[in-house]
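Please go over the structures that come below.
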Structure I
């Protein structure tokens, strides 16, 4: 039991509960260490408890939020469906169905200051299935521009690999592709394809293959222009030509 509590005290979310129990028992954690621990998000735990209570009871909620950009306050009436946690930052996001706009959307949990439970949602399971049907088009938590809601953006990337000693790159593609597909085009050439609500979310990951990318195409014109200009700038700095 003691070891379980020590483990729980290091876990997110709600690790703060385990920490409180350890304080009461006078126990010290001398077993478990985290390489990547985002304890700052412990501040989300109280809000998360209210959100998960609404999920369990299948209730709609009134969210009181504060914008992280301009401190502007606003309220959202929504059906809460899922919590997503970023593996890069540990930041928590609430995925919900925004009833006013009739769309799925996400909000950072650390922007929510109050959760007020409302009535039970008779069609809660329908909303949840709608989320399940659409989550494969998420790279992170963005459902794209509200004016183009539901539209998907395609990404096609081709990378060159030395198959005699660099198959670890292909294994990485397979491991990190999420809902995308990886295919072998020819010896030493592999493709990655995916459809997303917001192709911009995948761009930081795509850039980690710079130096191997031999083709990149996306239906997101702004992202295509950014990629092309970034590569052109690299050639300008380091020499060569880019077409």
Structure II
């Protein structure tokens, strides 16, 4: 079954360009040109991935992303004409899985779309730990086969990126992973210059986990080295 991609940008030329490239890869395309229209479409149609511009009329991309993340873990690739680190950090903190700066190579965007969709697909997931891919660490249960996390009996909503980072660390308790290693393992790309991206996703993960763990530290920072989870 072909995947459905929603492209949201007030620049119709960019929307049409991306639609051409993505249709050539066999994807079904939905289009929206402002934030309100995007939210209406995400609630109406089954969407497998969103490509979301930050600067839009009525409601900007950060607001849209934040509202979508309240009850939906659909992969979000955010676009921006701003190259500043703070804009990228805000996008990732709001819940975006990936971030690209305009102008960009459409072929690179297609590659990132494919990577995000592969990551969000659970059908071919395998586990290094046990038959159902479940890892138990203290009050947390991490299930690889359906990408679910339960803490103290309560399910935690994670994006596909957040889950993959958590599973990587939980599968290797006690081992310290640098930001570059995490990026290369999870994104399957060169990890050079990835510190801020990984840092923001780790921060989001901590907030979600520690809220239901009564402040208990789950992901530890080893200063100057990286991140780890202890048994």
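Bear in mind these aren't lab numbers, they're just calculated from the coordinates by the rules spelled out. These numbers come from a predicted model, not from an experiment. Cβ atoms are built from the backbone, for glycine too; each structure is taken alone.
When Cα extents along the principal axes in Å, for residues 108-179 alone is computed across structures I, II, the figure 40, 27, 22 traces back to II. Determine which structure produced the value -12500 for helix-only ellipticity at 222 nm (-39500 (n - 2.57) for each DSSP H run of 4 or more, over all residues; to 500), calculated from the coordinates; the candidates are I, II. It must be structure II, since only it matches.
Structures I, II were shown, and distance in nm of label points 7 Å out along Cα→Cβ at positions 204 and 220 at 2.6 was computed from II.
Taking 30 as the value of percent of Cα pairs over 28 Å apart derived from one of the structures shown (I, II), identify that structure. Going label by label, the one that fits is II.
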